[in-house]
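S.K.: Multiple structures follow.
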Structure 1
Amino acid sequence: MPRHKYNKPPLRNNVIYNDIRVTKLINYIMKDGKKSVAEKLVYEAFEIIKKKTSKDPLGMLQQAITNVAPLHEVRPRRLGGASYLVPREVRENRRLFLSLNWIIEAASKKSDKEYKSFAEKLAAEILDAAANQGEAVNKKSQTEKLAEANKAFAHLRW
């Protein structure tokens, strides 16, 4: 048990879009502390979305997050020498984390032959997720199917 409560430092809203989800997306994309590179990639992806759909990219990102965020996931619980996958509801913070990470993961797995830059891949994956398609949405459905299949072990929650 911790001896004191941990106060997480608050995240500042994104300068251009004034939204915490964009800030988190930038932070998850960032590698080796190069935030300016991650910001350029995200802003470039948003410009591509704006050109392709002529809709607000922030709204498209929100729709993508809503479509990809899982409601249930499984966590292993060891009991009497056996491991059981126990379904649990996903907290709001973790839901946002999982959805953004799955979108980034799916974008990075896209073919290099089809897209020139990571920004194009990210834009394509956000558009796919907003349309309830793509690799990230498949990941969500797999996670929820696994939770549904292990519903019998729900009584092992603590």
Structure 2
Amino acid sequence: MTAVLDTLVAVRRTAMDLLARREHGRVELTRKLRQRGAADELIETALDRLMEEGLLSESRYLESFVSSRARSGYGPLRIREELGQRGLSRPDIELALRESDINWQEQLTDTWRRKFSGHLPIDARERAKQGRFLAYRGYSMEMINRLFNGRGMED
């Protein structure tokens, strides 16, 4: 049975339930509450209060998202794009990526080793295959070329 979100208390409770499972950004939380039938003015009031209380934090959400996606083998380009699609501002995204202290070249090397067992491409076809996979995961061609040329592994 779904709760009726027609009061501020109900909207707040639902928002807190969602936040208890994982961090959310304001835009994402607004979308989820709207899908559950909450009115916009109730959503805004509840989320403003949660932000004032420190229960809803964009910076915590960004930090959590970046580290989670990086641990899953995704690079900065992909993470940046996903966060942009979630309605976060570009300056906030850039700040979160800078402050993450993730060595993206090491992340790339680790992702590559897990997928390709550390075997450098032996021909153009294999190089293209590995390059496409790594680019899809969100790593720049400059980083991929460094890896393939052997400069990314000792840094």
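S.K.: Given a computed value of 20.2 for mean count of other Cβ atoms within 10 Å over residues 64-71, which structure among 1, 2 does it belong to? Walk me through the intermediate numbers first.
M.R.: Working: 1: 20.2; 2: 17.5.
For mean count of other Cβ atoms within 10 Å over residues 64-71, the value 20.2 is produced by structure 1.
S.K.: From 1, 2, which structure was FRET efficiency 1/(1 + (r/R0)^6) of positions 56 and 136 (r between Cβ atoms, R0 = 35 Å, to 0.05) = 0.95 calculated on? Before the final figure, lay out each step's value.
M.R.: Values: 1: 0.95; 2: 0.65.
That value comes from structure 1.
S.K.: I have 3.2 for distance in nm of label points 7 Å out along Cα→Cβ at positions 72 and 120, calculated from one of the structures 1, 2. Which structure is it? Mind dumping the intermediate values first?
M.R.: Numbers: 1: 4.1; 2: 3.2.
The read-out was computed on structure 2.
S.K.: With log10 I(q)/I(0) by the Debye sum over Cα atoms at q = 0.17, 0.23, 0.27 Å⁻¹, for residues 48-111 alone coming out at -0.73, -1.00, -1.11, pick the structure among 1, 2 it was computed from. It would help to have the intermediate numbers written out before the result.
M.R.: On the way: 1: -0.73, -1.00, -1.11; 2: -0.58, -0.93, -1.17.
This figure was derived from 1.
S.K.: Next question. Which structure, out of 1, 2, was mean count of other Cβ atoms within 10 Å over residues 16-23 derived from, given a value of 15.8?
M.R.: Going through each structure in turn, the value belongs to 1.
S.K.: Follow-up question, since we're still on this one. Tell me which structure, out of 1, 2, gives -18000 once helix-only ellipticity at 222 nm (-39500 (n - 2.57) for each DSSP H run of 4 or more, over all residues; to 500) is calculated. Working shown, then result.
M.R.: Values: 1: -18000; 2: -21000.
Comparing all candidates, it corresponds to 1.
S.K.: Given a value of 25 for relative contact order in percent (Cα under 8 Å, 6 or more apart), calculated from one of 1, 2, which structure does it belong to?
M.R.: On the way: 1: 25; 2: 20.
Going label by label, the one that fits is 1.
S.K.: Here distance in nm of label points 7 Å out along Cα→Cβ at positions 8 and 128 was calculated and came to 2.8; which of the structures 1, 2 was it taken from?
M.R.: Numbers: 1: 2.8; 2: 6.2.
Clearly, the read-out refers to 1.
S.K.: When distance in nm of label points 7 Å out along Cα→Cβ at positions 24 and 96 is calculated for each of the structures 1, 2, which structure yields the highest value?
M.R.: On the way: 1: 0.4; 2: 1.5.
Max of distance in nm of label points 7 Å out along Cα→Cβ at positions 24 and 96: 2.
S.K.: Between structures 1, 2, where is Rg/Rh (Cα atoms, Kirkwood Rh) highest?
M.R.: On the way: 1: 1.04; 2: 1.14.
Once Rg/Rh (Cα atoms, Kirkwood Rh) is tallied for 1, 2, the winner is 2.
Read-outs: derived from the displayed coordinates by stated rules, not from any lab. Since this is a predicted model, take the numbers as computed values, not measurements. Cβ atoms are built from the backbone, for glycine too; each structure is taken alone.
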